[in-house]
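Engineer: What follows is a set of structures for review.
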Structure 1
Amino acid sequence: MAAKTSAKVPQMSIEQEIQSLQAYAAEYSNQFTMLSEQLKFIGAAKAEARASIEAITALQNAGCSATALLPLGGGVSIRAAVSDADKMLVTIGAGITVEKSAEESISYLNDRITEMDASEKRLSESIAKLQEQMQAVDARMQQIYAAVQAQKA
């Protein structure tokens, strides 16, 4: 049979608790910044996907007379005739590019937007939880500050 121990858990001093709370606040702030940056990145990727859908649709509507700007690099572009507005090269990840029809490309982009919407929702929920935790740390620090002020008075 195991013997019971009656060891007391030492109470944290006010200074230790403040240091701990400050460490939590700093970590939460870093996480908040990181999640906010990810949210901005997703927003930009969604806007790019929507712009691509619009461009594909415009090329389909233009038919054989379509011209587009072909970026050469360094901020230089050239006008180019689009010979086949129904075949697109779509990068699907890990440097892999596949040929898809315009409709398949639009469908792929819409699926990606749906995935990004779900990621955006999860990130927003994480940010909301993080804000709650930040508020709890702030409230506890305010309580400690008030208690210290009351002891001084």
Structure 2
Amino acid sequence: MIPKRPAECFLRLTDTQLLTLCIYGETGKKLVTGHQLGVASCVLNRARNLTGRGAGVTLKDVILAPGQFPCFQEGNPNRLGLMAIACGWDKAFQRNRHLRECYRIAEGVMSGDLPDNVSGATHHKKSEDQAPWPDTMKLVAVIGEYEFYA
């Protein structure tokens, strides 16, 4: 059962689980490890940049902040699916091979075992998507249909 306050199920996840869900939600069902790793690196780079400025932000703050990662935003069609996974993590993790692969990537990036493959990027988008920030940032990597900016 999904709680009345949807954010509750996201807040109950560990950092690794929430990063997993972000990778899963942002990259879709495609098993292209390069862009999954890129998204994971991008999230951690953004969190490190904010923490380095003395902002005292957590990984959860970065991932769940309004307007940051579309898959977690109200009205995004992926949000309900992510809520269901978050609220039933153990069962979803057992059944979903793609989620397990995203978890492996999240663990590897967080432990430092997997390298940043997007040269310090803090933002990403699909090539065809519009965003307000690309003109003010430097394109540092392209992986498949994803562009990464720093």
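Engineer: So FRET efficiency 1/(1 + (r/R0)^6) of positions 38 and 142 (r between Cβ atoms, R0 = 25 Å, to 0.05), computed for just one structure, reads 0.25; which one of 1, 2 is that?
Structural biologist: Only structure 1 yields this read-out.
Engineer: Another question, if that's okay. Determine which structure produced the value 244 for volume of the Cα convex hull per residue in Å³, calculated from the coordinates; the candidates are 1, 2.
Structural biologist: Going label by label, the one that fits is 1.
Engineer: Compare distance in nm of label points 7 Å out along Cα→Cβ at positions 14 and 94 across structures 1, 2 and report the one with the greatest value.
Structural biologist: Max of distance in nm of label points 7 Å out along Cα→Cβ at positions 14 and 94: 1.
Engineer: I have -15000 for helix-only ellipticity at 222 nm (-39500 (n - 2.57) for each DSSP H run of 4 or more, over all residues; to 500), calculated from one of the structures 1, 2. Which structure is it? Numbers along the way, then the final one.
Structural biologist: Values: 1: -24500; 2: -15000.
Of the options listed, only 2 reproduces it.
Every number in this text was worked out from the coordinates using simple rules, so none of it is lab data. For clarity, every value in this text was computed on a predicted model and none was experimentally measured. Cβ atoms are built from the backbone, for glycine too; each structure is taken alone.
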